[in-house]
1. Which of the displayed structures (P, Q) returns the greatest value of distance in nm of label points 7 Å out along Cα→Cβ at positions 117 and 141 on calculation?
2. As an exercise: helix-only ellipticity at 222 nm (-39500 (n - 2.57) for each DSSP H run of 4 or more, over all residues; to 500), calculated from one structure in P, Q, equals -10000. Which structure is it?
3. For which of P, Q does relative contact order in percent (Cα under 8 Å, 6 or more apart), calculated from the coordinates, equal 16?
Structure P
Amino acid sequence: MTCIASVGTALPGEPVDNATLAARLGVSERWIRAFIGTRSRHFSLDINTGDRTCTMAELGARAARQAMDRAGLTAKDVGFLVLATATPDDLMPATVNRVADLLGVNDIPTYQLQSGCAGAVQALDLGTMLIARGHRAGLVLGAESCARHLRFDLDCTNLPNRELVNYVLFGDAAGAAVLTAEPVAGGMAVRTVLNQLIGLGQQPGQQIRWYGAVGKQDDEPAIAEDYKAIERRVPVLAGEILQWLLGETEWTADDVDFLLPPQLSVKMTGRIVEELGLPRAKEISCVGETGNTGNALPFLQLDLMGGLPPGQKAAVIAVESSKWIKGGFALEGV
């Protein structure tokens with residue numbers, strides 16, 4: 001059995017509220033509130049100067065240290081390190097190895113998964129396999145530095161909504177979890193994990209372009225999303241993930257005490273929760289305060305949940321629209 005012994009999180013700097021962001025971008029604060037619903041987010045750069053305030057590796061290390069401290073682990077206790085991200089600091093060296101260096105971790109296997117919102121689930125899936133292979137404890141992380149792909153020095157007043165929305169939707173953050181082979185008091189047993197690509201022959205719902213020496217075309221946005229496809233498909237896929245988790249665990253809808261739904265935006269999350277229809281489950285959502293932080297989100301939600309009392313159950317759901325991936329896992333307090 002794999003157990004989540006502890007969780008740690010890290011957010012860069014002070015929250016940037018809608019009024020501050022709207023003034024910087026030259027857009028309506030009311031538009032942000034009505035279209036997205038997010039109230040604040042954190043960026044790993046200064047939106048006024050463009051200066052970077054921290055790296056993603058530094059964020060990941062902060063979250064990992066907090067998780068290690070909460071579990072009473074030292075660097076010598078860490079048997080593996082897995083990082084999921086869509087926005088690494090560099091293509092090489094892998095950001096996971098910079099995190100390991102900051103933690104003082106060495107002589108262990110490290111893995112970096114290039115993925116979007118389902119990457120945290122993929123990291124957990126790989127972590128459970130490593131625990132099953134004989135490791136006693138390890139770290140899985142999800143982190144993003146989305147602001148690096150946005151230009152806050154541009155006049156955004158004439159940007160189309162499909163591009164402008166990226167400036168108000170996303171935020172930067174990191175999260176980490178200590179996995180152990182033995183149950184610990186206050187820990188959460190991982191009952192099942194779903195990690196399934198379903199995008200065969202389908203157009204991507206999201207693209208983040210990485211430019212090499214050739215550079216980008218002037219009219220080509222760094223981030224492109226098909227929001228109509230996302231709005232249409234994500235609630236449906238979330239329902240399918242929930243049904244799969246219930247089937248694998250043999251739980252009923254009434255058994256679920258906590259629901260950690262996909263965190264695209266406040267508006268979308270509300271719609272998804274309503275359509276899932278879990279009568280007893282308490283919703284755990286952080287997107288209103290942190291923005292969409294991609295792979296960090298499930299860890300932020302777990303931290304906000306504050307653990308599970310023995311016997312209580314939680315369903316965690318993540319959908320990746322980049323090439324359509326179903327992700328989720330079921331937890332039970334031990």
Structure Q
Amino acid sequence: MPRFPRLAGIATTAVALAALAAAPTAADVPTLTDPGVVERFDFAAGQTPESIALEPDGSANVTFAFARQIARLAPHQEPRILAELPAVTNPDAPVTGAPVATGIARAQDGTLYVNYATGTKLTGVWRVNPQTHTARQIACLPPTGFPNGLALDEHHGVLYSADSVLGTVWRAPTKVGSRGCAKPTAWATGTKLQPPTAPAEALGANGVKVRHGAVWVANIDKGLLLRIPVGKNGTAGPIETRATGLRGIDDFEFTGRGHTVLAALIHSSEVAAVRPNGTHEIVLTARDGLSNPTSVAIHGKTVYIPSAAFFTMKNPNLLLATLNKHHG
């Protein structure tokens with residue numbers, strides 16, 4: 001299996017974004033350079049990387065969706081399986097029919113939180129102990145839903161789970177009793193989070209991030225990037241539309257302190273750079289090695305993009321590129 005290159009040694013051939021339509025300047029647009037696949041996975045074994053959370057050293061924790069596994073990918077090492085979520089008797093997960101591990105988030109102490117969609121009482125958020133790597137369900141979500149993206153607000157001790165079928169952002173505490181399974185709050189709902197009315201298996205709220213006092217959410221089949229302010233009492237404010245026309249937007253990541261976003265477009269096997277004004281440019285495509293990309297993570301100048309190959313059924317992988325920040 002291919003290894004990670006030295007993260008600091010990615011080459012510098014530029015793939016430049018087009019300028020902003022209004023008042024373009026070089027300082028407004030980032031560039032990605034030298035994209036390349038560094039890990040390839042086994043689709044038949046369920047190694048379909050759905051979500052990613054990084055370690056401080058740049059190692060990557062990913063969910064292998066259909067294998068129900070959490071794996072760690074480190075430079076110059078084979079993937080290491082940290083934990084496997086329990087098998088499910090008579091699973092009936094919406095969309096997939098099979099149980100799948102979806103979103104992942106990491107706390108500063110190394111604790112991992114993972115969404116698990118099963119169609120049973122095991123649907124919810126699971127916590128993986130950083131020492132023992134044992135997994136325990138801490139939040140019980142509706143079995144009729146499909147928890148997808150997951151974000152952690154460690155300062156307030158809460159998790160946000162985006163439900164792609166029920167069109168809901170759930171909010172759950174990270175701290176529960178030794179035997180408890182918290183029932184999350186339906187924190188945000190509304191038509192902007194819901195799937196389109198057709199087709200029958202359309203999906204809504206997907207990727208989610210906490211950013212500057214707000215929760216940002218992608219609606220995959222409506223192609224929306226949304227921002228939901230968090231009130232002083234923790235309640236959700238009015239849902240704002242920040243970008244449109246991003247059909248297939250799965251998960252995303254901010255490129256710096258501002259609101260420029262790199263978004264994985266799963267259906268078209270592309271990555272888009274979304275500017276704060278809502279316009280976007282395609283910066284990576286299938287020609288670079290993407291195969292239904294699902295999420296984005298950034299460590300320093302290195303961009304990580306897992307591809308799950310859910311639709312192509314070929315070449316699930318992890319691609320790295322270098323981010324050159326020429327914007328504020």
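1. Largest value of distance in nm of label points 7 Å out along Cα→Cβ at positions 117 and 141: P.
2. For helix-only ellipticity at 222 nm (-39500 (n - 2.57) for each DSSP H run of 4 or more, over all residues; to 500), the value -10000 is produced by structure P.
3. Details: P: 26; Q: 16.
The structure behind it is Q.
The numbers here are math on the coordinates, done by the rules we state, and not lab data. Please read these numbers as outputs of a predicted model, since none were measured by experiment. Cβ atoms are built from the backbone, for glycine too; each structure is taken alone.
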